[in-house]
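**Student:** Structures incoming, each one as structure tokens.
Readers should treat all values here as calculations from the given coordinates under stated rules, not as data from a laboratory. Because the structure is predicted, anything quoted here is derived from the model rather than measured. Cβ atoms are built from the backbone, for glycine too; each structure is taken alone.
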Structure I
Amino acid sequence: MLIALLVGLAITSNSQKAHASSHSEERSFKVEIIAEGLNSPVGIATNSYRTLYYSEVPDVGEFGAGNTVKRLDLRSGRSTVISEGEPYPINIALDRRGNVYWTCKTAGVILKYDRFRKTKAPFLPKGFDPNTTPLEERLMSPSGLSFNRDAEALFTEVPDSGNVGMNMVSSTDGHNITLISENEPEPTDIVIAPNGAAYWTCKTAGVILKHSPAGVITKLLSDLEEPNGIAIDRTGRYLYFTQLPSPGLFGGDAGPEDQGGQNRVMEYDLWKKKLTQVSYGFPAS
């Protein structure tokens, strides 16, 4: 998933404030709970200080169940359902017009919610129908998703988690699909920076890869522990990602350290090439 709902907004807002302050100062972060009592939150996305979108997936893989995509008004704290009944809305992304997209991993589709018309429709593949679209025309376990300024999307597919072969990263305009990278062991989540560079986590390989605007793929970070969600601030300088070596265990910021939780949220300064820990101890950041 993307960075956890418990810390997502705090990370975004503090990175903006820190960027405006002196670069010689030591960066610090304040973690705040902005929503609680949720039912298995997974995806998260925002492009403002007023609105945030997230998904809840208590019934993985089941149509018509309690899985939802919601809009959270950060001023009032009120959540509104924009979609329900999805089998697995795992990751959420916004385009520059504020339309909402999400990957549905088990159904093999990317869906779009038009924020102006208040309507939902398949984005890829077009004309998708869960009852009639054959498996060979569906996406293969789509996971990460991100949009650039030209309304083109990059997305990952992970049909064979942990094994080199079928997993891949692709780009699309909603009609055509172009392969970006293949033979990935587990390209979990992806983000596009303002300059067009893309970064994705490879969970089982313990790395973050970079795809430059010129199309060159390089290894940005290695020797990570189960890197999962990834995001970038609007300046394009600070990259954020989660590591989940101990899912389900609390510790540190979230509870007693003796419970052994080592999951953490990290910041990477792309200019200074410096890693900073933002928070640790949540059971599944």
Structure II
Amino acid sequence: MKRAAAIALALAGACNTDSAAPHLARGNVLVNNGKRDEAVAEYREAARLAPHTATPRERLGDILYDLGRKDEALAAYRDAAAVDPDSVTAHIGAARVLGDKGDFLGARAELTLANQKAPTNLFVLLSRGNYASRAGDRKAALKDYESAVHLKSDNVPALYQYGLALLDDGQIPEAGATFDRLLTLAPKSPEGYYGRARYFAARGEGAFAAEALAAAAKWVEPDARARLEETGLRGEALDKGARDAAARSLAQMQQDPAFARWAHDQGFRRGAEWPIADAR
């Protein structure tokens, strides 16, 4: 009798999941066509019909986040995590919302839960390190970045963040060696050259810092273009996107406090290929 009841429950669950699938699929199509508000209704219905499935709740959280409805998104992610405590995606989503709200401690707690379920997930480690850095906990950030590098020693973002964290920790030679390794793996990486510039700045070597900044500037736009091409962007939209992304990156470099001592040094600005007219 008990076995028959268990089979009946399993079948009922399968039917619920199957009945939710069309709504989930329609929601995905609506998102792809830019109809996000309509997708919300489909994902909500899918979640109702699949009360023990995290996926529609995760998708609901994603689309609510994109719509700027972050409190609702957080509730959806929390609902997904309650339905499936092993859902790494739900914890990542909740962390993103909490981070946007300035709750870096809460964001790190969510990512710690995600890390427990997926200890080899590089994105989780790097994100947790980023939130620690934003909270001013440099040691925690350094530990997470170090773990990420040990996990995947040829990952450019991990090496870049680890190098910057080493600089913040005063481990200057180690940071230099990390950026050297990054550039060995990715010789056209603007992050690698920018990291080298930060390294030379920490050593007070302005001429070398300027040279590294010029190299970073050279590769910023090609790197942005390559990343945007991966998203399917083409033609004029691609050209504009690459230019805008490069302009933002260059502006951030020029405003970095690490180079403030040379802000009015025209020789440094020439070497870094920064506009001389800006130095007043």
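**Student:** So P(r) over Cα pairs in 10 Å bins from 0, in percent, for residues 87-150 alone, computed for just one structure, reads 27, 57, 15, 0; which one of I, II is that?
**Tutor:** The structure behind it is II.
**Student:** Continuing with the same structure: For Kirkwood radius over Cα pairs in Å, which of I, II scores largest?
**Tutor:** Going through I, II one by one, Kirkwood radius over Cα pairs in Å is largest in II.
**Student:** From which structure (I, II) was helix-only ellipticity at 222 nm (-39500 (n - 2.57) for each DSSP H run of 4 or more, over all residues; to 500) calculated, if the value obtained is -1500?
**Tutor:** Structure I accounts for this read-out.
**Student:** With distance in nm of label points 7 Å out along Cα→Cβ at positions 119 and 263 derived from the coordinates and found to be 3.8, which of I, II does the value describe?
**Tutor:** I
**Student:** Which of I, II yields 0.95 for FRET efficiency 1/(1 + (r/R0)^6) of positions 47 and 239 (r between Cβ atoms, R0 = 30 Å, to 0.05), as computed?
**Tutor:** Considering all the candidates, the number was obtained from I.
**Student:** Which one of I, II has mean count of other Cβ atoms within 10 Å over residues 199-206, as calculated from the coordinates, equal to 17.9?
**Tutor:** It must be structure II, since only it matches.
**Student:** Work out distance in nm of label points 7 Å out along Cα→Cβ at positions 71 and 271 for each of structures I, II, then name the structure with the largest result.
**Tutor:** Structure II comes out on top.
**Student:** When distance in nm of label points 7 Å out along Cα→Cβ at positions 127 and 143 is calculated for each of the structures I, II, which structure yields the highest value?
**Tutor:** Evaluating distance in nm of label points 7 Å out along Cα→Cβ at positions 127 and 143 on every structure, the highest lands on I.
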